[in-house]
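Alright, structures below, take your time with them.
Bear in mind that the values in this text are calculations on the coordinates, not laboratory data. Note that the structure is a prediction, hence the values are computed from the model and not measured. Cβ atoms are built from the backbone, for glycine too; each structure is taken alone.
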Structure P
Amino acid sequence: MANKIIKYRNDLKERAQELRRNLTPAEKILWQSIRKKSLGVEFHRQVPILDYIADFYCHEIGLVLEIDGATHEKSFLEDSKRQKRKKKEGL
């Protein structure tokens, strides 16, 4: 998985940077637990993938972590569509 290039929309870069500076309380808690390779792999936060921004992503193993909560205004249907696209990309 380490050499796979994941496509993303270029216009999401700036928004991802903004989100990194403003993590939600739940994202901060998780980030403290997974940063600095504490699980043996490197995670990145707020990563543009395809046409959205993943909360956390480990390129090495192709793992996307999404934190759902009050600030994530997405429906079950949108989540399902997004999951199918990630699976198609091997994530």
Structure Q
Amino acid sequence: MADLAARVALSQRSLQRLCRSHLGVSPRWLLRRARVIDAHQLLSETDLDVAEVASRLGWYDQAHLTRDYTKLTGTPPVRLRQERREGR
């Protein structure tokens, strides 16, 4: 989050306040959401396995990607792959 705050020339606290007051969410949530969107794209458009996607996008491991992805989308990433294989 320090990197993001520096990019927009704000303190971390100011960035947190602005995000919460204008968007109703924390900057950390926004970053996590962006990573989940990137993961969804990679899982949809490539044959990379979930562990490789997690590694490429900076998650600690596959379990952390699965937790965040499921929390934000309501379905685990392996289900996306299953549906893709089944042609849905």
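Assorted remarks:
- Taking mean count of other Cβ atoms within 10 Å over residues 46-53 as the criterion, the top structure among P, Q is P, with the largest value.
- Test item: helix-only ellipticity at 222 nm (-39500 (n - 2.57) for each DSSP H run of 4 or more, over all residues; to 500) calculated as -10500, pick one of P, Q: P
- When percent of Cα pairs over 17 Å apart, for residues 14-53 alone is calculated for each of P, Q, the greatest value falls to Q.
- Among P, Q, structure where relative contact order in percent (Cα under 8 Å, 6 or more apart) as derived comes to 27: P
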